[in-house]
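Each in structure tokens, the structures are laid out below.
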Structure I
Amino acid sequence: MSRDEETLRVYDARAAEYARVTATTAPGDLLSAFIAALPAGARVLDLGCGPGTDAGHMAAAGLVVEAVDASEPMVSLARAQDGVAARQADFDMFAAEGHTGIYHGIWANFSLLHAPRAALPGYLAAIHAALQPDGLFHIAVKTGTGEARDRLGRVYSYYMPDELSALLDQAGLAPQSMAQGRDQGLDGTLADWVAIRAKRA
């Protein structure tokens, strides 16, 4: 199993704090654009949902929302969001479930950056299989190279924008738009990031 137990312990212990620092009263620009690009009542998956803030915004917009996270405390918070069906599962469990064409959209916002670099192509293949034709996939990661732990002990895999785009293309997920920025994370440090919205080819 590729799940990193130290990373999971950090999220288990700091779920409530993470929920506070990431709380929003309305969807951000990237989530708003993702929602707007989906058909009304679309079935979506929030993959690595954390406390379920984004899942809650999608449900409030009328989408049918499923959410998964490896952290049980995070799942408990996500279940408290109106209209969100949340359950505990890691990326390996999701990939092994063999979903076929059931989602109009999959939202993986700063979650797959905790997966080992070597595992990402397999996860992207599972995401491709789980999407309907022309389904949409959002991924956001921190930019850089290699793998490292932050000062809290969480493991990260870093990607440059061109590298991430190429990995998506190889998985049959054609990049449609890209955004980049710099924000402060749970560990208090500023980090550059890239987000890509892709369409299932």
Structure II
Amino acid sequence: MSDQETLDVYNAKAGEYAELTSNDAENDNLVAFLANVHAGGRVLDFGCGPGHFALKMAEAGFEVEATDASLEMVKLADALDGVSARCETFDTLDAVDRYDGIFANFSLLHAPRAAVAGHISQITRALKNGGVFHIGMKTGAGEKRDRIGRQYCYFTETELEKMIVDNGLSVIRSNTGCDIGLDGKPADWVCLQGRK
């Protein structure tokens, strides 16, 4: 993510966002991801926000790397025990065969829509054979800003699944839901997990 207006929102509202999402890591998607990843393996929380998920990964015995484009989010994540976070954009990922799992939970939805397939391709290269990729996205079509200024891109479940399969991953989990976000509006979402 390199949209400055989106980053400005997250930098200004990092504490509020951390409070809003404080219970998010207690969910079935993370439990399934950790169960599917090689025990004790190296995982990347790609767009880690305030670090709630990265903390749970570390507590579960995984070697955790965490990145986010928002410096204020990185400061919050880096302050957590067992979490080492760094400020990076999606384009910075250049690893090959490094990770047993990559967790992109509602982060890539801030990338330009046209760039998401390329990011998934790079994520696939960064995974070891047998590695697991998790993606969470809001569902819909096109791109737009929300009422507080964050830039979003939207995909259908079918579109996301095709991008995952086109990169040679096998879809091993899919679920959908609807939640209220930082902007106070309900949004439909899908989470998919694929294995390399």
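Every number here is computed from the coordinates shown, using simple stated rules; none is lab data. Since we're looking at a predicted model, the values are computed, not measured. Cβ atoms are built from the backbone, for glycine too; each structure is taken alone.
With distance in nm of label points 7 Å out along Cα→Cβ at positions 50 and 114 coming out at 3.6, pick the structure among I, II it was computed from.
Label of the source structure: II.
If distance in nm of label points 7 Å out along Cα→Cβ at positions 58 and 130 is calculated from each of I, II, which structure is the one that comes out at 2.6?
Matching structure: II.
Additional query: Suppose you compute distance in nm of label points 7 Å out along Cα→Cβ at positions 138 and 154 for every structure in I, II: which one lands on 1.8?
Value 1.8 for distance in nm of label points 7 Å out along Cα→Cβ at positions 138 and 154 corresponds to I out of I, II.
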